[in-house]
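No lab work stands behind these numbers, since they all come straight from the coordinates. The structure displayed is predicted, hence computed values, not measured ones. Cβ atoms are built from the backbone, for glycine too; each structure is taken alone.
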Structure P
Amino acid sequence: MDAIDTIKDSFKKAKKIVEDDATDITLFLLWKKNSKSNMQFSKAEIGNEEKKSFIKRFQRDYSSSDEYSPYSVTMEKTERKIYINNDFFPLMNSYISALNLDVPDSDKKYNDDLDGVVDHLDYVKGYCADFVNTDTKKHVYLFGGITSFNSMQKKRALGMIGNVTVSGITKLSDDDKILGFKPYTICYIYENTCIIQSKQGFENLFGLIEEYKRSALNVVKIMEDDSNFFQGFAQMESDLRKRPIYYRSLVKFSKYPERLKHLSNHLSEIKKVVKENSNFSNDYDKVVLNDKGIVYSTDALEQILSLLNEKPVSSLITGEEFLADRDE
């Protein structure tokens, strides 16, 4: 059985669990106080209607007609579902372990209620609906995103929020805590397979900044090796470590090391973007070019990353447009 057949077979088994009458659902909120905190998991009691809504989310987002591509941190946007088989990232295994209900109280890694987060819904990063078949003890973990706002925002921004029914409208209390579950899910995990609906949501939820970092720093190393064209780029690594949000800007270029090395053949095209093209030039006042290449400075970090991602320049590296054919 090849990889895709294995994934499709896994989906059939997951779908059977989700739709089985012998399956129960436990909902967990995933939250953290700040970016340096570890993820917390809090169990939330839900009723039958809420449980049905998570079944419907799975049924809407995942289908036997889905096509699949293997996950890569450098992959571009795709209409296909993305899969990871066996080779889970550390936090994926950590999250699944934390959601285990069948452990003694002394070994629990989750909170039994929402006490620690109910007054801080802005801490919530997502949810996991844990489908467990009571006969087979098999699990399907469905992850998704949330939105929230507190009572002060409700008072200031909206005045009144009403629950609308056929018979009329009932005012929600200003003290009600409201949590919105985004309409589309992020991914589900069944046994050793993860099927991803939202790549960005998946990477944000499972903290894949380390994967971005690894790929981005490989790109920086390639630039450093061509110090004649990429002048002073040794400083970029230090600057990126201070501003890790920018790692993502370099990730896609890690797939094209040879084209990146040949970017020096296209200095004239880059100069046109920075100096002559009115659509771009006003955005690159901090970018310094000389007759050899690009001169790096910490102040210009954001603009240099933006420049590399402009279509006329990125196409030279990714091969998406005709200009890239001239890198011989």
Structure Q
Amino acid sequence: MEPQTSELRGRLEREVVKLRRSGVIPPSLEAKMTQAVNELKPRLRFDSTKDRLFNVEATSYIDTAVPTDSKRPGVTYVKRAIKAGVGWYLTYVTQQVNNFTFETVGLLNALELRLSEQELRLAKIAPQVSLGHTSGQFPANILAEQAVRAQLLDRQNEQPILVTDAGGDRLLAELTALLPDLVYGQIEDSDLADRSAKEGLDVRNSSLLWHLEHCADGALGALVLRGTELECSPVWFKRGVLAETRRVLAADGVAVLIHHEPSALASSPELSATAAIRGEPISVAAWAILADEAGFSSSTETIDVDTAVTRLQR
């Protein structure tokens, strides 16, 4: 990136942070602005599907009227004789091929039109696509939060720290007080996000996986992974979060995962309903398998019969 571009981007980022902290841009408004920008992004490029289909259609016709002229004496007559002898056969075969190609390209054009319509519809949906309604929170665990604070304070870098599902307790506020200007939160619920911002906290109103997917490689010094959105989700979502977490973590970064055994659902009918709709929590052993698949080394501290804290490192 050129120095001038880098300087301009830095100034813009600092201004956005300033506006966030002043409350001028609530997290829910920022999410809506992001959605509006995504809707305005051009969907047709030079190498787009529509352009490629146009090129296929333009070049797909096979012409049997091959040239027969030649500068060499007698060759022209030989070519014409060959063409007269096999031309009827080639014309018959190529006509069938051309008909098939025409119909195939027509079908692909129809499919491209339908896919484009679906893309336009999806673009109108908030970019932070949710798995569905979430209701209920796992009860706050003081010992688990103490373990998280200890591991974050022990880290060696000064890069940003992300606290996920940050609207249900005071962990984000406590970490912000300990590590000012480094900690920010992710909250899926718009009302909770705006409420947290009014309390002076730096938050992003988006889904967890969407936010991670839009972070740069190695951008975060640490992550606190926890909450209903993560735990009450299908396995593919959990795998995606772990894969993105490994990508966005700095080389010396650490992720701390607060998770619960499936038995913890018994404490809340709302949580049980959410798990039935979205997906259920998984055991400590299952998290260990997923962490290993994602390329993490992990160590788990059991807090109580339902709760554990796992440290993940690249």
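Suppose Rg and Dmax of the Cα atoms in Å works out to 28.9, 97; of P, Q, which structure was it derived from? Checking each candidate, the match is Q. Each of P, Q could give distance in nm of label points 7 Å out along Cα→Cβ at positions 212 and 276, but the derived value 2.8 comes from Q.
Looking at structures P, Q, which one was helix-only ellipticity at 222 nm (-39500 (n - 2.57) for each DSSP H run of 4 or more, over all residues; to 500) calculated from, given that it came out as -9000?
Values: P: -9000; Q: -17000.
Of the options listed, only P reproduces it.
Work out which structure the value 4.2 belongs to, where distance in nm of label points 7 Å out along Cα→Cβ at positions 60 and 204 was derived from one of P, Q. Considering all the candidates, the number was obtained from Q.
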